[in-house]
1. Please state which of the structures 1, 2 yields -15000 when helix-only ellipticity at 222 nm (-39500 (n - 2.57) for each DSSP H run of 4 or more, over all residues; to 500) is computed from it.
2. Of structures 1, 2, which gives 26.6 when mean count of other Cβ atoms within 10 Å over residues 6-13 is computed from the coordinates?
3. When relative contact order in percent (Cα under 8 Å, 6 or more apart) is calculated for each of the structures 1, 2, which structure yields the highest value?
4. Going by distance in nm of label points 7 Å out along Cα→Cβ at positions 54 and 102, which of structures 1, 2 comes out largest?
5. Determine which structure produced the value 26, 15, 8 for semi-axes √(5λ) of the Cα gyration tensor in Å, for residues 70-141 alone, calculated from the coordinates; the candidates are 1, 2.
6. State the single structure among 1, 2 that was used to calculate log10 I(q)/I(0) by the Debye sum over Cα atoms at q = 0.16 Å⁻¹, giving -1.04.
Structure 1
Amino acid sequence: MFIAHLPAGFCLTKYIQQKARIKKFLLVGLFASILPDIDLIYFYLFDGKQHLHHDYWIHIPFYWLVLTVLTLAVIFFSKKKKSYIIAIIFFANIFLHLLLDTVVGKIMWLYPFTADAYSLFTVPNNHKNWILNFTLHWTFLIEICIVACSLLTFLYYYARKSNSDTLSE
């Protein structure tokens, strides 16, 4: 995914906020929705593009599952509801990122049992520029739809906020 992680994170976080009846922690969700791609810094600056960035630990669901379980266990014993909601928003967006990457990027969903990586579709190498390969592939329409949904979600919440502000005057 190129452009859809942040918009998808916005939609997911707004959904969780609505279900939890809270208005906080949007930035937590947005940050988590793109956090796994921080490995691109290492990929370009230090690894010299030698390994697919989805092979780094930060793109392997097993490690996030362990962190999720440990975090939720600590929160359970601390009995802090606010921390629980933050953790749900954070880890839900991490796993959303990994799910979205699985559309055309290979993710090691069964690690540590196997290092095989899985994707739903393969993008053929039709152009010299790898960005063109992805943006001209039909799966890029999925990203455009996600962006459109996030814009509609934003407009929906913005319109509701504007109406409630007008009514309270």
Structure 2
Amino acid sequence: MGVVANAGPLIALARIDQLTLLPNLYGQIIIPPAVFREVTTPADLPGARVLAQAGWLQVVEAQDQVAVQRLLFWLNEGESEAIVLAQETGTTLLIDERRGRAVAAALGGQISGTVGVLLAAKALGQVQAVTPLLDALIASGVRLSPRLYEEAQRQAGEISNP
């Protein structure tokens, strides 16, 4: 199946030692060169060495560099390349950053993020519970709004609806 990933979900999942969820759920993970540089440099970043050597990670350059350049007015290089690459490949984009998600959605892209990965993993039996992983994300420095935290718990069936 495959997905295109921006740096945010890769870094977040690396921080909680859950990178293997990506190939287990999606098979091939496609990233643009700017995202590869962002997640592997410096080498002491969480997951940098794993990602630099991951056979399930494929680095692909977006063909439409004009579209990438246009997006650079609003987004960083990795986000811009990832959005265009997801459009070109017709795959879901994994992205956490609010502005990047808004731009991708406005362009008609299918998006998910770190929390979406965790929910998919629970639905497919790859993880037993989402709440401890959400707590680990927060403890690692990932910012989750209370609303997203609660909605993820609800979707995972770990709290009841009000």
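1. Of the structures listed, the value fits 2.
2. Derived from 2, not from the others.
3. 1
4. Sorting by distance in nm of label points 7 Å out along Cα→Cβ at positions 54 and 102 in descending order puts 2 first.
5. Answer for the origin of the read-out: 2.
6. Structure 1 accounts for this read-out.
Bear in mind these aren't lab numbers, they're just calculated from the coordinates by the rules spelled out. It should be emphasised that the depicted structure is a prediction, and the values quoted were computed from it without experimental measurement. Cβ atoms are built from the backbone, for glycine too; each structure is taken alone.
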